[in-house]
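Novice: Structures follow.
Readers should treat all values here as calculations from the given coordinates under stated rules, not as data from a laboratory. What you see is a predicted model; the values in this text were computed from it and never measured. Cβ atoms are built from the backbone, for glycine too; each structure is taken alone.
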Structure I
Amino acid sequence: MIQSDLSGLAVVLEDSPIGVSISRCSDGVIVFANHTFTELIGVPRHALIGTPARDYYVDAKQRDAIISHLKRYGSVDHAEVRFRRRDGGAIWTLLTIRKSIYADQPVNLAWIYDITERKNSEERLQLAAKVVETANEGIMITTPDAVIEAVNGAFSRITGYSSAEAIGQNPSFLKSGRHEVEFYREMWHAIQETGKWQGEIWNRRKTGEIFVEWLSIATVRDALGQVSHMLGVFSDITARKEDEEHVWRQANFDALTGLPNRSLFLDRLSQAVKAARRDQTHFALLFIDLDGFKAVNDTFGHQTGDLLLQETAARLLLSVRSSDTVARLSGDEFTVILHDVDGSEEVAIVAAKMIARLGEVFELEGVEACVKASIGIALFPDDANDAAILIRQADRAMYRVKGSGKNNFTFHQAPEQMVYPWDGG
């Protein structure tokens, strides 16, 4: 019956790939719908014809706005409208309406084009943009040749640079100068090989302050597999690193003198043994005990004793190279690792220097204090090829000095009743 009433225009519209419906102006009832329209709405033609067009709008406010616009202007152009499907779902359409005559009646001729996928894509992009903008991590998007195209708010908050200041720049404008060229070469080699890289990197804020970040870089490819963008996501881990450093220092350094403690000393001694074995070199281990420290501590108090220990640490550091290790084991006991020495004569010169410096009067905030030092020395690998044995031998040599008059030093292999001669007076 519907076919017999179709005009020539309706025949053309039936084959259109765009959804088309015709509704009477008088009551808004649908009198024609092509197969594309029925498929989009999900309602068979026989169930669709004779129903009001307004029933298929999802949003009543959106529907009223369309009707109001149509009454005022006589047409609607490319309005984005949601229509309800029979299964309860909804589609986004681009709606165009024109006034026309059909079967001698005024009608509204409507075209709808399905833009659901486009709208979903836009919503996903908007959601992604919101996620990016509200993320706590700094985000930077660059071209394949590393020109910054976009940054988020966290980027600006962390680095101090606004988006206007960052866009168009190469990320290298954030460099701190702490990394060698090889660091960046290896990083970009990994990106080229695997498409990604992550790790710690030091950068510089706009204020000039250097900070450490955890950075992840990923390659973004287009549908053809070509690199379209580079994505960098980073978080400021400066505070965490400082906390870790604080905990590590507490675990490995003496709180009073700032020297390595027993734990770190043992680790460095172990490393010294491994390095000397590998490189076929020699090193010396010195055990140092202050003679007279207890008397100073008892006479002038613990505060003065602490100052004496701090000054002792400073004098020992002045007696060795920066590559050597000075540690405080406990109380007034110190150790020194002299790396890569040529022989006992070189070590004796250093030990004599320590005896002389520690024998000088200590000026401790108005208090003059005098102590001496006893030093025992063991050589690697001459005396032992093992850290534990080396410690015992240096300790025994130190006690031999204390038993032979103190204020001197001796080597493990020196005769039992002899200390090393020096002209310290």
Structure II
Amino acid sequence: MTSPVQRQTPGNDFLTPAQLKALTPQHVIDRMRALQPALLEGAAEAEAQRRPLDALWNEIRASGYFYMWVPKKFGGLEASVDEVIDATLPIAEGCASTAWLASFGLVHNRHQALASEQFQEEIFGGGRYGIVAAATMPPGKAVRTDGGYLVSGRWQWSTLCVQADWIQAVAVVDGPDGPIGGSFLLPASDCEIIDTWNTDGMCATGTHDAVAKDVFVPEHRAGFVQNRDGKGRGAELYDNPIYRVPLSPLLAFTTAVPVVGTARGAVNLYKDRLLNHTKRGTAIQERDRQSSQIRLARAETMVSVAEQTVRSAMNENLTGDRLSGDEQVAFRSRLRAQMTFAAQLSRSAVQTVCESTGTSIHYKTNPLQRILRDMMVMTSHVIFDDDVTMEQHGRAMLGMPPNTIIS
């Protein structure tokens, strides 16, 4: 077992009732746009320390960002899809890793609206939100005990584990008809984080392994209902369609928005370079080269199309609970395919601007070099697996069932 990881200092900086009452989505959007230059300036340091800068992460917390999909019942904003995108893109234009974690943190608060009402009061009551890490693969083991379960496991790729208040772990428990999978909410302080995230990109996400050994989880923090179709507990409790959307397009959305914002940041950096750079051995400014103008326009267009695709797909996903059965499976597959294509466009945009940057792209101090590495890691996420995603969409178009668990 490798060495344990020091956690990011947890915040106790929830907004006061008066601050929450005055908070609006536009306020959050404005705060994130104002924070973008500092995120860009601090991205290299975040990569070096392998987690977001404490001061900037706390700025995101203080902005109200994590309240955006907390239910209004608890003081949350229930912001629109477009408002969430508008608040997240500037974070990604500054630091891909910080945006990745922020996006997951925001959406994971939405997920808790599907949990028991007792747990929702525990996590959201008093005008709070949770920073909840995902621990899904491989599944752990849960054993029934008085009043709940003892959960053990070691989960890879535990996004947000360094910042987490809670860890949402997938584990298998023996049932009367055989093993069944469930979701168990563990206090992060009861888990150990193991340093395994040694990667060439997205270093500051700190997506390490999470380990639990016989952690007690009371009944109200355990759930066994599959909510991939959006017809779970959230649909019963809340009117807002965000709490009953099909799951796989929502996961694709969670990852696609940081991808698009990161690509937008690369285009902005390339534009600044063209305005101020003359290539060695020539007397022509880069801005005056037709080839550079074409590359800039092509990259910007790819990112714009990607952004509009993500906006359209996620807004359409809000209507997905009206469908059921095979019809909804085909719906989910189509929207996931669209967001996968948006991620591919974003990656191509980054590659387009990096290809003409010359040898300087390979300096580790060059922010475009870091963005290129970050982009390759982000788009390697399983939700963007092009072969699998497009196969499922094609199967659905042909009236065939999915052959993957992510559908």
Structure III
Amino acid sequence: MDQLHSNNAPDASVVKPHFIFGAISLLILSVMIIFADTALLGPYFDSKIIAITHMAVLGWAIMIVFGALYQLVPVVFETSLFSEKLAKITFYLSGISVLFLTYSFWIADYYTLLPIASLLMFISLMLFVINIILSYKNAKLKNISSKFVITAVVWLSITELIGTLIAFNFRYNFFTEAHLHYLKIHATLGLIGWFLMLIIGISSILIPMFLISHQLDNKKLEKAYYLINFGLFAISVNWFFIHLDMINPVFWLSIVIGIAFFLSFVHDSYKKRLRKVLDVGMKHTIISVFSIIFPVVVSLILLLGFQLQSSILLRATLIYGFTVIFGFITTLILGQTYKTLPFVIWLEKYQTLVGKTKTPLPRELYSEQIASAHFYLYLLFIITMVLGLVLDQIFLIRIGSYLLLFVAILYNINVFKMIFHKTKTAEND
């Protein structure tokens, strides 16, 4: 855990608000899913589903990721964050933008509110991109992990630019293709270019660190980097300019082989680990990483499913999005919260007391029982929701939505237990 800390680490006031906003966003997200009800079995471009997707991606996932990444910049780049003040400005602007954007989609106001909300979100994300790129410019360490991270940030900027253009196109209609065509590109670049690339970059450092694994083959990460980026770039160019669907499986295969190299790297880390017993954070992480296999299979169905009924393809698209956002990304974030936030709080409260008095361990800042409870509830939520989507059963969707609500409540309890932790030492116990 000491590797998560350096003299370059940002002040806790930079990181903590992101986890607070993210935790509350997960709670809001669970309530939105409950209210959406039967809309969850409708087309993926339904306004409520799009609103839920943006709350999940921007309010929940990206907020937690931003906060964690600010803490990890000194680890990944071996330099301090370029500007803590800029990070705080980005947080407030992003928070306002997320709520504004989600509301715009929820009420289906595509012509007035959406362009303004999208522009605000674009500005906030660009501030984040600038902060990370300028931090990378000063980096002492530029290895394959940092290359994944900075490339992910570039993909994020492209993703957000396309999303902003889509929002303005509703009003000004300047695109030559239908909205759904560009929405497909927007989603693909965001999920693979931003989230997957970032997760691989960060995981390639954190997983071996927390498992205590050594002598790993970084060439697998190099291969994953080039294969995923080649496939994503090529399929994007094809979708934008060439429109030759028959060659897309080649690019898809490049991405999949790249993912396979990353999974092989994680598998090696797991096999060579010195820490045999996994805590709840690492259980989430390992399950999350290997759960990416499921959306990979679904994506192949979507890619080759031109002979399937449109209703089946719509359902497959929903399942693909759900398994990426909730099966892969959210599972990972839930786990890594317990590896990052406790250490941030512990440093804030106890760093100056080390060697002077007995202090609690970072894992003692939250309830492991609560963390374990929402771990198993979350697995049940995933299984129930996937079955509901596959079988087209609304009662399973409803059960799943309430399971997520319970998970969000338990997660919030633990997050705020850490946020409001009072300093405890041997003298005041």
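Novice: For mean projected area of the Cα convex hull in nm², for residues 258-377 alone, find whichever of I, II, III sits highest and give me its label. Kindly include the intermediate steps, with their values, before the conclusion.
Specialist: Details: I: 7.1; II: 8.2; III: 10.2.
Answer by largest value of mean projected area of the Cα convex hull in nm², for residues 258-377 alone: III.
Novice: Of the structures labelled I, II, III, which one yields 0.60 when FRET efficiency 1/(1 + (r/R0)^6) of positions 290 and 386 (r between Cβ atoms, R0 = 30 Å, to 0.05) is computed from its coordinates?
Specialist: Comparing all candidates, it corresponds to I.
Novice: Continuing with the same structure: Looking at structures I, II, III, which one was helix-only ellipticity at 222 nm (-39500 (n - 2.57) for each DSSP H run of 4 or more, over all residues; to 500) calculated from, given that it came out as -16000?
Specialist: Structure II accounts for this read-out.
Novice: Suppose Cα extents along the principal axes in Å works out to 78, 51, 47; of I, II, III, which structure was it derived from?
Specialist: Answer by label: II.
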